[in-house]
Structure 1
């Protein structure tokens, strides 16, 4: 049986992480941290992300992180970022690409600070698109 985030079942904008499509057998997930109403809920966010990635099992996946509106409130949630990095690395073997779109300067700073914790494999799958405004629809 699928594990469902009870918080997001009541309000889907609580953690801002969802599967938005499946394309040629690849699951596409989207998150926009600035849209998460409960961006300080580290435990809930990590449980939500972990449950969804576990449900994806051994299928290939892409993660799109939308940095629009990401500011100091979000950047200071270091334990959430570190936990998400650990989760991503847990499923790195099936990760096709990690796309960061519309990164604010706060997100760019967080990525630079966290870069030393990125594995070479993650770096090879990371694409930061900061030369134009992107819509998630471009990737569907």
Structure 2
């Protein structure tokens, strides 16, 4: 045990300051990199994303609902996959897509093209930590009458 204490003392007190600074910087860089890998799960931009309305239209499936934006990040895009296939999402509710303010809000109508029964929906934002990908929804599109 004394051997380990001695090694810690060597690292903390007897190592050149420049080398210690490089090691701390490397450690902080790796910690930040690790955080970025899980940021969308532990600190998502949008939570409580719920599909509340569904309509089948000739172009595809129209969906609308509610969500809660937790962070003041700039919206980049929404991505949707049905299985391994990328599907398109068109925003019908706004003329120009904007970055929403924080808080509880409604969204939609969005049209998922082509019509699918099951999909995974992601949003991409730019936050002060860099790009963040948040999984919004995964599963069957509910049949709301």
Structure 3
């Protein structure tokens, strides 16, 4: 089962590694160029645990901190899974691709959308005659 997560690393631990010029820190920056400072934490954009980016980031955090499970924040409850045949060009930037599946007439994409944006994103897809279907 997939989850939507973001990594959340305490700023103090990153600052320590900056002083050491840690190569893992540079690799983390390259894999997640969207890192933002939020309070006392560096956080990434939301990502699916089925994505290649997740596995690369998870492995990098494992090299840096050991078991990194405490460095991930589970955002799954804030997302809905939708199925659509809409092209990716119809997606707003908050959409997260989960995968594809064979549909009745065409291949369909499974997309995680923030719950607060489901209606808006559904309207966007529907404007191109790609009405989405909620999964679960």
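Summary table
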{"read-out": "Entry that produces 4.8 once distance in nm of label points 7 Å out along Cα→Cβ at positions 5 and 125 is calculated, selected from 1, 2, 3", "value": "2"}
{"read-out": "For -1.24, -1.40 (log10 I(q)/I(0) by the Debye sum over Cα atoms at q = 0.19, 0.20 Å⁻¹, calculated) the corresponding structure among 1, 2, 3", "value": "1"}
{"read-out": "When distance in nm of label points 7 Å out along Cα→Cβ at positions 29 and 61 is computed for each of 1, 2, 3, the largest belongs to", "value": "2"}
{"read-out": "Winner on Kirkwood radius over Cα pairs in Å, for residues 37-108 alone once structures 1, 2, 3 are ranked, highest first", "value": "3"}
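Coordinate-derived values only; no laboratory data. No experiment lies behind these values; they were computed from the predicted model shown. Cβ atoms are built from the backbone, for glycine too; each structure is taken alone.
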